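Where a number appears in this text, it was derived from the coordinates with a stated rule and is not lab data. Keep in mind the model is a prediction, meaning the values are calculated, not measured. Cβ atoms are built from the backbone, for glycine too; each structure is taken alone.
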Structure I
Amino acid sequence: MAKWFSIAAVREWYLRRRFSFAGLKSTTTDFSDGTIMHCWVPRHRSDSKPNLLLIHGFGANAMWQFTDFVGPVARHFNLYVPDLLFFGGSTTTRPERSDSFQAQCIAVLMEGHGVRRMHVAGLSYGGFVGYCLAAQFKERVERVVLCCAGVSVEEKDVKEGLMHVESVEELVSVLLPQTPAKARDLLKYSFYKPITKVPNFLLKDFVKYLYSEQFQEREELLHALFKNRKFVDLPKITQPTLCIWGEYDLIFPMELADRLKRHLGDNVQIVTIKNAGHALNAEKPKEVYKHIKSFLLGPLPPTMTKNPNNAVNGDKVE
């Protein structure tokens, strides 16, 4: 199917319009080292608003994952929504594939846009990148929101069945579907109540449009994420952190949220979304937005304010 007849292409045109109507504009930054990053940024930045970086997960580009968020969020924040490397308009010729490298590239990108202080919210894989950003650039990240982001996962968890797959290769086949059958598996794994009556021709169109390009690079990202990953190596971030989790998440189960809570202690707050799976952004967007807004704009819980390392809404960190 040619892209100009693609239903997925038509929807992407619609999503682009939604982002534009939310007051965002499309920008591309060339790092001059083989790396190019695309990012949606405020058309008019306001000094009275805090900055918020939204980082998407695996799947399509940022527009497909945050379309239900950008309108409400942009009313309260200077909103920045990048495409991670090998998604959308972002790519690199450099060999690095780690979430840490993704975070470093985002740090350079945000500095290029004049953003020195920000809140960070990451969805799934984007939460891994956001966590790395908070760990590596402590003075630049104020508060952190992790949505179904199993940063506490270990490589052995995959083999031991915690994630309902038997190997990283099987996870790749689910998160990067190449056939309509695998696209149905992705819906099954991602949603608490997945849509089942989707015609094959439509799934085939979406697979071709969203998952056929840069497949090898994205596969390498997933393998790099899990290779030799051990919980004992996970750094402790000091920023106030909110974890939002789907009650029935099959990709990163709730056990990983509890594990992270034990790691970060009172510095993390966990919210469970009832009757939701991994795709919180699609199943419960209003509820997720409510929690994000409350956490980022409201007062911190008393247990978090006791930590002298916690910055609050633009406070300067020495």
Structure II
Amino acid sequence: MSNWGLTNMSNETIQYCFPNNNLSCTRSIRPEAEYIIVYIFIAVTSVFTVFLNLLVIISISHFKQLHTPTNVLIFSLAVADLITGLILMPVQGMKLIEPCWYFGEIFCSIFRLIFYVVVNASLGNMIIISVDRYIAVNDPLRYPVRVNNNKTVVSIVVNWLFSFIYNFYLLYEFVMYPEMNHTCTGECIVSVKLENIILDSIVCLVAPCCIIIPLYVKICFVANYQAKHLNSVTDKKAKSEKKATRTLGIVVLVYLLCWMPYYLTSLSLGQNDTLIINVMYWMVCMNSGMNPLIYAMFYRWFRLSAKYILTQKIFGPSSAYLNLFPEEK
């Protein structure tokens, strides 16, 4: 029998992922217009995400005024979002339209490990950001002593290491024995035990919510109290911290809203490689392009730094000391 293609009872043409391989998976043929639209959307979204997060990374790296603990956390988050735009979004976008996996068993395992490590590291960044904002608002006088760049870098390194070790544990069999998870050539399906799905839901959804939500509720109460009782001397600083807290609170909220549908779907349907699960994965990836947009809307320093970068002013002498907070002059 020829492996090039066949027609089913519905007159839908079905082809093989690898025509010369008798163990190949089959693939249904979609309309060409559907392929074009989806691939254009994937390309535009990925490039957009990479470009915006590069602006964030270059801004925080280059300008001395942005070398603060909070911005170091934003830098770590932007690195995770950059990896998402470079690797995760293109590949995960292809899985929305392509029924076949063309990158081999090894990359199938590596890709899933990278995916979970990056998105869980982002979640860890959100938790650290919430703690940072809580200390900044609740104990502003001792904030410079309790939080500094060195402590922040250590927390980020621990966060990434934990994310790698935790996800390697969950995906150990999938990573070490990729051939056990495929029924045919051209398939890349994550097979995770139900108990691991429940564990992951607790570790990466329930526990973070139990930490983040109470912290931000407390932050809101403290911020409202300060707004009523602070004097004019400390009012400007308090407003700045409150604005930063509100902006990062929106980042955290958007992240959780993108994550929740995925976990609810995983618990109800399992981790089967269905269209719904792939759409949920894509929603998680799309979050990486939203964060820089939030910064652009609420942070004037980001708009100014992006302007300096795009107009190549950063190549000028002493450009690292350009003022990104002109209202503080």
Structure III
Amino acid sequence: MSAVNDTKLKSVIFLLTGLPSHGDTHLWISIPFCSMYVISIVGNAVILFIVKTEPSLHEPMYIFLSMLAVTDLGISITTIPTIMGIYLFNSREISFGACLAQLFFIHLLQCIESCLLLLMAFDRFIAIYNPLRYASILTLPRITKMGLVAVLRAMVIILPLPFLLKRFQYCRVNVLSHSFCMHREVMNMACSDITVSIIYGLFTKLLTMGLDSLLIFLSYVMILKTVLRITSYKECLRALNTCVSHFCTLLLFYTPEISLTVIHSFGKDSYPLLLILLGYISLLLPPLMNPIVYSVKIKHLRVKIIRVFMK
């Protein structure tokens, strides 16, 4: 019986969807995607290199930034094969096993990134609320433990997703609306009872991005309360300015995710092109823009990057 089930699983094929185009336009569309991937990978790699080689950047904020860069690199590497496969080689098919592996790593890395953004909000709160004890509170061993907790939490929550999907039978036309595999879409392709998977998928969203966004919001409320107590207007602006890059990163990460959730829930069939575009934005824009935002907004980091390239 298990051999029959394994044979059925191996024969399941999903068809990925790209932007509407014909013939040679696929090649032209691949150019901006290639550029985005190159900038994302180089930008995050530069951040990692600078933080590792510059002793003056071995501070909590930059260590959290390097963790974010590793996560962004992972997301870029995970989505490259299918997105570029569509536009360079017109390869739309993906096997069931490869699809499960891709969706697992995508959701795992997004869960880790959400937790890292929460840790970075906590980092900003400590830096503003108690700057004198900032380095003693966020020590390297403590930051390492925080990073490990973020990874372990993501593993525990996301690991059941592919196993739940593997139990289903797939007998429909398995055409996905994105250029990569996502849990919600693969789940909807099943012709079995998916109630358990729907409930667990909602549970994972609430426990990861829902809880993280709520705690981030509370962190910023505490930051604003602390900043408003500062009597000097110039010092007040200076404290808020240290949060600008993190706030931009939050918008880049959560805005497309919330928009995708809303469209999937209420208007999936009404906005197919918007769904595809938001899918690309949610996975490609944060890795592309995060290193740019931090390099532009943080003067100390920008100076170090320029100095390295000048050498």
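For percent of Cα pairs over 31 Å apart, which of the structures I, II, III scores highest? With respect to percent of Cα pairs over 31 Å apart, the highest-scoring structure among I, II, III is II. Among candidates I, II, III, the computation of helix-only ellipticity at 222 nm (-39500 (n - 2.57) for each DSSP H run of 4 or more, over all residues; to 500) that gave -25500 used structure III.
Given a value of 0.70 for FRET efficiency 1/(1 + (r/R0)^6) of positions 39 and 215 (r between Cβ atoms, R0 = 35 Å, to 0.05), point me to the structure among I, II, III it was derived from. Value 0.70 for FRET efficiency 1/(1 + (r/R0)^6) of positions 39 and 215 (r between Cβ atoms, R0 = 35 Å, to 0.05) corresponds to III out of I, II, III.
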